[in-house]
Structure formats: C-alpha cells, structure tokens
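Q: Each in structure tokens, the structures are laid out below.
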Structure P
Amino acid sequence: MNYEKIDFKFGLPLNISLNSLVKQQKFNRSLKIIWLLKGKITYSNNSESRDIINLKAGEIKIINSYTPFQLLRKSKDAEYLVFNFKYSYLLNLISNFETKIYKLNNQDNLTKIKYLIALIARDYFSSHYQVEEKIKKNLAELFRELNNNYCIYNQRQDQFYQEARGNIVLKVIEKLENQIQKNLTLKEIAEELHYNSSYLSEKFKLLTGVNFKKFLDRLRLEKILSELLYTDQNINQIALKAGFRNVKSFYRVFNEYFEESPLAVKKNYPQLKKLNLIEEFGELSYYIQYFEKVIKYFKENNFSQVKKIESEINLIESERIKNVRPVWQKLINAGTAQSILDSNLRHQIRELQQEINFEYLRFEGIFNDDLEVCKGDSLENIHYNWKLVDNIIDFILENNLKPFITLSFMPELLASQKDKTIFYYQANFSPPQKIEAWLELINAFIIHLINRYSIEEVKSWYFQVWTEFPHQGFHWAGTELEYFEFYARTAEKIKGISKLLRVGPASETFFEENFLSQKFLKYAEKNNIAVDFYNINLYHNSVPVIEEEIDMSQFYKESTLEDIKFKFKEKDYSIKMSKKIKKLLQDYYPKAELIATRWNVSWNAKELVHDTAFMSDFIIDNALKLQDYLDGLGYLNLSDLISEWPINELPFFGGRGLMNTEGIKKSGYYAYIVLSELGDKIIAQGDNYIITARGDDLQFLIYNYAYLSKSYQNADYSIIDKYNRYQVFENKSDLKFIFKLNGLKGKYKLSQYKLNRDSGSAFDQWLKMGAPSDLNNHEIKYLKYKSFPDLRIEYLDLEGKYKLQGEIKSHGIEFYLLRKQFQI
C-alpha cells in the first residue's frame, strides 16, 4: 500500500484536487473531505472493516487520518473535489488530532460544515493575496465544528493505525516536519534510528515515490511559499529558516520547481495560481459559481441556523393543557446525615429552602459510625444513641422539609467485613454479619421515630433501603441475591411496624453490563415484597469498566478522579432511561412512585462543567421533560460542601452542588428558582420553552440549551481546563422567539429575568474578576451580588394583544413573569 503525498503548492494548509481518488489502495496521514458535485462514486474506507461508501451528488464524507482508501467505481459523469488538509497544520490546530476519528452521518445536519467548506473552496479558487487569512479563519472554524460535534472517537487503537504509526519511513517524515530548520541528512537520521542508510533510503522511496532529498526540498518549499506569498519577510531569512544551507542552494531548488525567481513568483502570484488551477480544473468560473450558489443558498436559508420560535396564543379560548408536575422540587440531596450537623451547610439549607422550597431532604449514612448510633462492644451487648439523629431530623422539620432517609451504611459493630469501606468518610458497605442484628437496629430506629414524631408524621417520609444496587463491589460488598434478600427482610420489618410507612430499594445506576432493575422487580413481585417507590440514579457520564479488583478504601482518593477519563451519554439520556424504567415498573409495581434520587450531568466531584452556565439549561431542559415520567427528581448535591471526595481548594473546582463551598450560588441554583416560579397549569410547551399560568398571572420560560460536544462526550479532556470550560459544548446559534398573546386586557407588571454567562453565572463572574484562588469576605460578597440574574421591570396597560419577543444566546435563559395588577 502506498503513502499518498500531497503537494500544498500555494503556501496554504490545504490542497483541493479534482477526481483524485484512485483504484490503487493508498493512505494519507492527514484527513480528506470528499464533496461530490455530480454523479455517483463508490469507495472503500478502512482496510480492517472495508467500509463501502456510496456517495451521491451534493454529499460530503470524511476519510480520517491514517486510513486506507480506494476508489471502487464511479459513474461516467462523476465529478468530485477532494480537500486535503496539511497534517502538521492539523496537529497544531487540534490536540491529539492523529488519535481522533470523525464521521459525517446525516447529510441533512451538515449545514454549517458545508457552508464553511464552500467558503474555503471559493477562496481557494480565487487569486487575491488575502486568501490565506480568510481560509485559515474558516479552516479553524471548520475543525472546531468537526471536533466539537462530529468526533466519534478520541483514542483509536485500530491495527492499521498502530502499524502506520510504527512505520520507520513515517517516523522519518515526522522528524523532518518537526525539525525542518535543521540540516538533517538521511545518514544522520538512519544512525539515530539504528537503521542502515541504504535500506532506509530504499524504503523511503518505495513508500513516498520520491527520494529523500526531493521530499525534503518539497517540504521546505511548502513552508517557504507560505511566508513568501503572505508575509513581508526577507527572502534570504525565509530560506535559512526553512533549513537550506545557504541562499544559493535555496535559489537552485526554487528555480528547479518554479522556473522563476522568488520575487517573480511573489509578484505574479495571482496569475500563476490562476494558470495552475486552470491547468488542473479547466474553467474555474464553474467551481466558483457552484460554491457561490451554495453559500448564497445557506445565507438565504439562514445557514447560521438561528432557530425561531413563533406562536400565537388566544388566552381567552385556550385550555390549560395539563397540570405542571414540579418533580424537581420533590427532593434535594444533602450528602450524609453527619454533614447536616455542619453549621455552614445548615445556613445554605435555610437559604435554599426560603427561595426554592423543596419537599424532602435526602441523606445517606444515618447509621455511619460518626453519628454514634450503635453503642456497645459486641452483638450481644448493643444499645442505641439517637441524640445526633434527633438533632438532624429536628433541623430538617424546622425548615419545612421532610426526611428522605437512606438506611445506610453498616455500623462497624454489625458489619461482616471490617475492612470494606468507601468514600472520603470511610463508610462500611458490607452486609451485616447477622441479619437479626440489623433488623433489631431498624426496628429500634423506626419505633423511636414514631414515638418522637408520631406515625402521622413519619408515614409521609421515605425509607430507602441502602444506597445503590451492587456492582463490582461498589456500595454493597455482598452478592446481588444477598442484597435482594437483605431488602426483603428490611422491608418486611418496616411494614411489620406499620403498613403506612413507605419503603423502597437501593437505586439502579445503569451499569449497562449489569442492569438489575428487571431482575430485582421480578424477584420482589415473586416473593410479594413491598415496593412503595422505586429509585434510579441518572448520571450522563459513563463509568469506565474496571477489570481489576479495586481496594475500595483507596479508591475514593482525590487523585482517583484525575486519572479517570469519563465519557458522556447522549443529550436525552435521562429521559430515555426514565421512560424505560417507568415502562418496566408498570409491569411489576404500577402503583409505585418512580424517583430519580441522585441526578446530575456527572457524579464526578471535579467535573468542571458543573460550575458553568450550561448547568442552568441542563437542569431546566431535563426537569421540564422528566415531569412526564418521574415522581421525584433529586439533584445530586445542594452544596459543594458535601462530597464523598476531598474538597478542592479552588472556589470553583467542578463541585456537584448548587452552591459552592463559600455559599455563592451557581448558575444551576437560579435554574431552580426559575422553575419554582412556574405556574400550576401549562398553556403551551415546546422543545425550548414552556408557558404556564397561575390564576391571571402568566409565566414564560425560554432557553437555548447547548449540550456537550461529541468530542467531550468521547472523553477529550484536552479541550478543558480550570479556566477555559466552554470549548466542550456544541456550537449552538441564537434562539429567536416571538409569542403573540391575545386576550390580555388591563394593567400588568412584567418582570424579565436574564440568566446567561454574563448574568447569573458566578463562575463567569469569578473569571472576570481575575479568578483568584482564595476569596476573602469582600470578594465573596461581591460575587454573590454580581451573580444574580439581570432583572428588568416594565408596567403594561394592555388592550387585548401583546407581543413578547427576544433572542437568546447559547447557554441563555429568559424568564418572564406577567402579573395582573388590580386597581385600588
């Protein structure tokens, strides 16, 4: 198989050729885009799977780097352009470019890609001097779009790639590109790589089709052309910088290829380029007109894909289509029970509850040893201490919340394995050494709660038996069957105290290779076990498959998260999984509530997107759509103070909370405030908006949700750091909306809230103030003040009609409260 060497003859980082795929199998190190102008072609792409690609007129496809290709057949009228991009240019433009694989699947969704390629092609076929700057700008935008939205793999390991990367000739070429300014000889390189120079010379010519010297001369001329044509640098300096021994040798090589002096080439560049293009393509106006038409079409049809929502609503005649189900206010997570004793967290809970008003506070670890519940020196000598437990539950009730209690973890006195501990606080996750001792603890706990708070109160609480279903030893050190039996006995004990009490199992966390829901529900139904509510955890990040046994006591160290490269699920993953479990639950326990007890884009306590403005759109979009499938949606953490991992020292370190450790409200916090202000009836709802009513008042929520890019979904961590976090999202154009309302008469007060990167995003404000690693009291107060969404008030006197309109950028939210004003 031959290596395809491309001539980049105009000093540009790309070359466009006509009908240049051949029937001999070849490969190139860079990347190709094929645009079929007319006719049909069929080619193979990838030697291992031998993918057969059929291309029709108007379609485009990518041939990735280090990928074999071969033309198989073409129609008589086939005409196609092949865009070749310079390998060294792409290496500098895209981090880890050579390990990436891009794929263009749906041709209908390639509007921006085609538009950018059309701009590049039009400029390539033109002859003016400014072409390089324009082409490079569009190239950068093109590959940013490809990298963000069409990268399907970041760590390729295919056999051909591995073999090609190990090829000695390609190693020589790479060395030449990286050290072109040096006077390298084949003999020196051969000695350095421990090869015979004659053997290497033969291999080099066999693969590239030219000898070493000609290849190196051409490489240097490509570099010189770019600087000669598009800069005002001195020609002699350009030559020496490109690695020529002296100016004389440079002129000799230059004249050999161009038959003119460098000054003549620079002066006559437009005409020389035009002649060269005509020689290859024939009539240039055909191609220029073709791409001008493409560009014009996309412009006229709004290529930038500014999405428009336009709706006319007759409020007099319109019906409230359904009730709002505020599942997002059902519960919020407070980490462990012990964390609720922290005075800083209590302050944040009070503030959260005053502004958002959740129903339940969920917590784990009620039996952790740090609460000193189990006292004694053996199973035969146990007594219970409820002092700290009472303090926690009293606080919850005092703040208009109810407890959602996870019955975990195992007190060391009861644990079957003393060394099975997880998390920063080292909770024991082993089964009990004797189930009777555990059931006695449950009995004592429930009876104590009823006696202290009354059965009328406690029957409204939730009791979840353990945290998560077992998987590879995480959360539960026993087998699946041992957990099923553990749940059965625990649920039986609770229901034996009072059938009014609500009990449900540990959460399913959707490890695809170990999906347990159907197995558990089938077991529970067969054995007539109570399941009043069913629990799931919804995280969009995928947990890597861990093949070797892990020491759990060491796993939850701060460094662990830094070593894991998480991938992410698709945008609608939470909705898909909720629908799937709801359907499953209907088959076994149709009356059971379905609750997402822990939910976030990631469970990673250092996921940097958690702090960004993205989170407000993520929360709103998912919350509004999940109200149809869930009975409760519990955000993973209310505060960054809560963590199963050590807390990072930065103010914004990617913590999972709605507030950071200093109590500064993040973008996600304000999303919950907006959701809490919605009315109780839905008037209209679409993909990016909802309109609700409460009495005579109306609420409008419109948002422009941009999800994670394909590249970041595939674990490309090279595009994010603690300061630069917005490169990981898909490119999303502005959202324009117009709502025409009929039937509004009288005086109204309009309150408009804007939530975006400039307002309502504490992280972005932190960046603007210089991103200090430590915040003093004045700086904390400043950020709290600056992070509030923009607010505008307007008083309206309406005569029946009103038009609400605006435009929202990516990661933006606008919320309008239209309140009827009554006269004195």
Structure Q
Amino acid sequence: MSEGSLRRRLWARVVHDRSIGFGFEHIGLTTLRFPRIMALVALAFTLLCFTQLPRANVDGNLLRVYADSGHYYDAYERLSDTFGTFENDIYLLVSSPTLTEPATLEKVRELAFDLELNEFAVGTMSPFSLRKPVGNGGSMPAVPEGMTDVDEVALALTDLQQNDPMMRNLINPDLTGMVLIMFPNQAMTRGDGTKAMLASLRDMLAYYEGGDLEIELTGPPIWTSEMLNAAVDDQIKFTVYGFALGAVIALLALRSLTGALLVAATPFVAVMWSMGTVLMLFGSFSFLTIIVTTLVLVMAFAESMFFIFNWLAYWRDGMEPHKAVDATLKLVGPATALTTLTTLVAFASLYFSPGQGVQEFAIAGAVGSAIMFVCLMTVMPLLLKAALHLGFRLPRPPSFALNAPVPLAWFLAARFGRPITVLSALLVLLLVVPYFLIQPRFSFEDFMATDSNALSAAAEIDQGVGGVAPLYVRVPLRDNDPNVGARDIETLRRVHAIVEAELGENKVISVASMSNYTDSGFSREEVLDSIGPFMKRRFVTDDGTQGLVTGFMPTIIQSDALKAMVARIDAELLAAGIAGAEIGGFRVLTTFATDDIVRSLQASLAVSVILNIALIGFAFGSLRVAMASIVPNLFPILGTEAYLWVSGAGLQLTTVIALTIAFGIAVNDTIHFLSHYVHGRREEYRDHIGAIRNTLERIGGAIVATTVILCVGTAIVAYSDLPQVALFGRLFVLSLALALIGDLFMLPAILVAGARFFQPLARIRVRTADHDATPDDPAGDTRTGRLLPPG
C-alpha cells in the first residue's frame, strides 16, 4: 500500500468512515463477542471499587476548593505561614446574666483553664489568660483572683473591656458575656481530628453548662464540621432517594418491576465504580466532587432508559429479544458515545479554571462520565441477556401519560414549524442580553448549613463583641526590631487607623493598639513579653521584619461591600505611602478568588457550548446537523442565566458549574434525536417529514422519561441544607426542563421548517449505527453493513 493511499484511508477513517461515536461503541461490541470475559472484568473492577468504599470520607477543608487559584490564595498562604491566622480558631461564647457574680466568674475561669489544658489546644486567649505588665518586667493576671463582690468583678472587667485592646473584642460592654478563644493544634486536627476535637470540647462544656450559664461554640472549624455533616447527609439522601425515585419512574414508564430493576441496576454499578475511582484518584471527596456521584446516577438512569426503550421497541417490532439487545447496542451505542464525549467536553472545560477544587471536580466528572459509558456498554447488555435467560417477558407498551406530549409536539411542528422556529431564534437572541449583564456574587452564608447554630452564635458575637471574620493587613517593617521600633510603630498606627475607619472603633488589634500600657510607662518589650510568645507572633514576626494589623468584620458581609472596602483600604494605604502592605484573610480570599473562578467558568461555559456544537457537527460529518442543534441547546442555558439575573442570585461558583454540566447533559437528548432522525433518513430510507415523525414516536417517550428522571433525581439536591448545593439542584432542574422544551418542541419545528436545508442529510457518509456485517444479525446487510430497507 502506497503512502498516499494510507494517508487517504486514515483521513477517511477520521472524517467519514466511522460511526458518530468515533468507534467507542466497540466496547459494547466486545461485550457481545466475549460476554464471559467482559463479565469477569466488570466483576473484578466492581470488587476493586467496593474495597475503596470503607475509606470514603469528605474533606471539609474549603481551602482545597480555592488552592492555587491565584494572587489572593498566594497572599493567604504567605500570611498563614508568617503569622498563623485566626481562621482555624474555636470561639466559645459564654453568656450569663450573673457573670459579675464572683462564683459565676470563677466557674468561667475554671472553664478557661480546662480549655487551655485540652489536648487539642496549643494556646488560648481569654480575660483569664491575659496578663498585665507590672514594674521590673513582671506581669500579673488581668482578672485578679479572689474577688469577693459584684462591684469588684464589674470594675475589673470594665477596666479590661475599655482599656485593653484585645479584651475589647472579648468582653461584652454590658458584662453579660465574654468570648474564650482556643487555638487548635493543626497537626492533630487533620483528617478526623477535627471531629475528635469537637467531641472532646462538647464533653467538657457539658460539665459547665446549666443554670444561668450558656455556652455556644462557633468559628471556622465548627462551620466546616456542620458543612461536612450536611454534605454527607445530603449524599446519603441523594443516593437512596435518587435510586428509589428513578426506579419508580422507570416502573411507571415501563409497567414492569423487572424492567425497572434492569434500568436501576446499571446506575447502581456506575455510582459504585465512580465512587471507588474518585477515592483512588484523590483519597477523599470534596464539597464539589461529592456532587459527581449524583450526576453519574442521573446520567446513567437517563442513558439506561434510552437503551431499554429502544430494546423493547425492537422486540415489539418482532425482533428476537437477544438479537434486539445486539441491535440496540449497535444503534444506541454510537449516540451514547457521542453524548458521553459532549459531557466530557463540558467537564474538561472546567479544568482550565483556577482552583484545585474546580479542577478536581472536572477530573472526577470526566472520569465519572467515561465510567458511566463503559458501564452502560458492558453491564447493561450482560444484564439484559441474563434477564432473558431467567425468563423476562415483554412488558406492556409505555403508559399514555409518558407519550402524551409527543402528539402535541408533532402537531405544532407540522402546522407551525416556521413561526415556532422564528420565535425560538428571536427568544434565544433576546436571552443573550442577560448573559452579558449578569455579575459574579459570593456570600459566605451560602456555604453554611441553613440551620447552623454556629452561624447564629457568630452573629451574636458580631453584635455584642466584635466579630469572628478577620481581615488582615501584613505590613513590612524597616527597623527589624522584634519589639517594634519608633518608625515602625508609627507605620502600624497609620495602618491601624485606616482599617479602624472601615470596621469601626475597637474592631482592630495590633501592636499599635497597646498604647494604654506604653503610655502608663511600660516599655513595648514588657508589654509584648506579658502576652506571651504565642500571641506575640500574631502581631510581629520574631525577626521584626513584618507586623500584622487584624480587623474583625461581621460574619455576614456581602461580596460587593467587602470588595469595595478592600479597594478603599488599598487606596488609603497607597495614599499614606505605605508600600508593600498586603491585605488578606480567608473571607478576602474566597470573595476575590470566587470572582476570578466564576468569570473563568463563564468563559469555560461559552467554550463548552462552541466545542460541543462543533463536535456534534464533526461527529455527524455535517454542518447542517450542528446548526440544527444550536437553538435547542442554547435556549436552556441562556434561559437559566436569565432566571439568575432576574432573581438577583447572580453567578456563583456552583451555578456556573451547574450550567456547564447541565448543558453537557442536555445535549444528550438532542444527539439521540438527531441520531435517530439521520438513521431514519440514511439507513431506513425514510423521507424528511417521515423521519422526523418516526423519531418523535420512537424516542419521544424516552426523552420525556429521561428528563423526568434527571429532574426528579436532581430535584432532591434542591432540598439540601447547604444553600450552594440546593441552588445547584434548582438550576440543574430548570436547565433540563428548558432542554426538554428545546428538544421536543423547538428541534422538530426547526427540522420541519428547514426541509430544503436538511434534505441532503440522507447522503451523509458517517454511520449513525455500527451494524457489523454478521450473517446472524437480522438488522444488518452482510454486504454493506447498512440496515435493510423496509419490505
């Protein structure tokens, strides 16, 4: 064979001498050829995945989502490495109307000492851990022991609250509450350590609570724990209810309990495979990757329904049921391969957005999609043939309700094809406007469980004391003095004043705020020594090269307000000539990084849409097919973004992910519709209108059933206790519902209206099915590999 001939054959294989699934359906054909070997391979992989499930866990570290996301993450890392932060601290809000009673105060003092001795603590900060400097370099407890009357206690606490910079944020002005802070040992809280730490603290607090003493825990570790618990509960509910509802819908659609179990079996195996693979890849789930199992579940249910519907249709048409399995795999396999590729493109487009969490989600989603396809091509045909061997009989035809929209869709397409096409195109163009108007939005409470006790405790601290959401300004110092020289203290004072002007009086702490002690005659060295080396490192580095100013914001602050405040502080620092100062903090990181990630994800969505439409055109070898898919697939995405814009929800992290993945899945029905239509034109020799009508009658019910399964399965997510996950579910359902309108009403109307334009599709060279030339295949022509024409 000449080199030119080889190149031509390779080019033909890529361009047209292939199926629309690019040959990936041969995984299923291999299953048909070697069923026992493939069954053993599937069983072995299933067992491997099951061995991973006992170590399943969800990593509650939100930093994993934002890791490597850009400038603000790097700034947070530098801040954490240099000073440590208050982001992982545990806050205990202690409230009592009799706090100034000596007996009550001593009980709280005992609690503070037990807190300091807790095995998970590396330090604490409270009125009882603070020491005041005294002459000759010594210090004494800030809250004296042995006080005997209410007035003496009130005087001591009031003096601290008004004059000590740190205690202003720890003691309520009305002396009815105070905050104790524990600094956890980070090495001990990794993995399940946080859970053990919280259990230890709650056991300790149970001893002190009661009477008129109320103690509430809050702080990032508590929030993360609540989020983690909610995520795990969600996953259990989604999986159990998803399977149950999917099976019930399959039962109603197929009118057969065995048929419903056959539909549900493949999704079950696909979920197990995807969970095991994610654990092998990443070792744990994150708040994003845990969603993948739900997506795999609903996608597998949808594709299983398409497979079963086609198989039963062949069987009802008179084909021997075992041969109907083979024919179905050859017809549906290429279309399913193409739908998997479009979903893979949607997930892969997310990978190029910043943030480790998004990239892990992209990988997990792509792997889950591929696994779902392999599972469908192997487990599904094996199960169907096993069911036939066990005596499975042909069930009754699908219920009328399932096919009820199909006659209406055909009537509208046949009678009003052109007006519907024009209106659909105008509607899509109109919906482009909100796409350019919608803005990113971040709200921390959207990540928190809706019934979070820790969040309400944090709100109480915001109102009564000072706030548990730190904002940091890292300031370069020039004197390299660990006790902060005169020039550097002046710089810190200016920064302190700038931050305090934004957050309010007594909401900022720094070395500069300790002036009440230095004004009383104590040296700065004596003051810093009195607070101890651990706390000193929260204000100035050991080498004196950097200082830290910490402000405490409200727990709940809108992203626009935070961004505006950071911009103002930056401008004031620049105007004051303070070069090199860097603003940071977890809240700053999440707000700005979310903006960057969301904008990148929105670009990824646009790229995904373009690439998938191009992929459809290339797969079918026809620009006309790609053009037919544009309107029905843009409509659900643009319609959902318009909803976000009108409702004021804006673009959030999970909303753009939901839109991207919903688009990848919504394209599936379009592909199955176009595949059946082109198959009817090319290989069943139907005319244009006849092929459209036959396609609607053949798979219209399957499109309705799969959409119902996808919507119901994902609607469970909308009831999550985590607002971000709940929003993901609502948007996913809305996108899929709009996609049903696009595929069942818009697409047939577009094909009918463009009869002349789509007429040449009967001559496309790419195969819509992979009918091998086998003498025992009643669906194939042994000479051409094409379906025999009717009659």
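Q: State the single structure among P, Q that was used to calculate relative contact order in percent (Cα under 8 Å, 6 or more apart), giving 11.
A: This figure was derived from P.
Q: Here helix-only ellipticity at 222 nm (-39500 (n - 2.57) for each DSSP H run of 4 or more, over all residues; to 500) has been calculated and equals -21500, so which of P, Q was it run on?
A: Matching structure: Q.
Q: If Cα extents along the principal axes in Å, for residues 110-469 alone computes to 101, 74, 36, which of P, Q did it come from? Can you show the working numbers first?
A: Numbers: P: 101, 74, 36; Q: 101, 52, 39.
Considering all the candidates, the number was obtained from P.
Q: With Rg and Dmax of the Cα atoms in Å coming out at 32.5, 101, pick the structure among P, Q it was computed from.
A: This figure was derived from P.
Q: Oh, and also: If distance in nm of label points 7 Å out along Cα→Cβ at positions 46 and 614 is calculated from each of P, Q, which structure is the one that comes out at 2.6?
A: P
Taken together, the values in this text are just the output of simple stated rules run on the coordinates, not laboratory data. The structure displayed is predicted, hence computed values, not measured ones. Cβ atoms are built from the backbone, for glycine too; each structure is taken alone.
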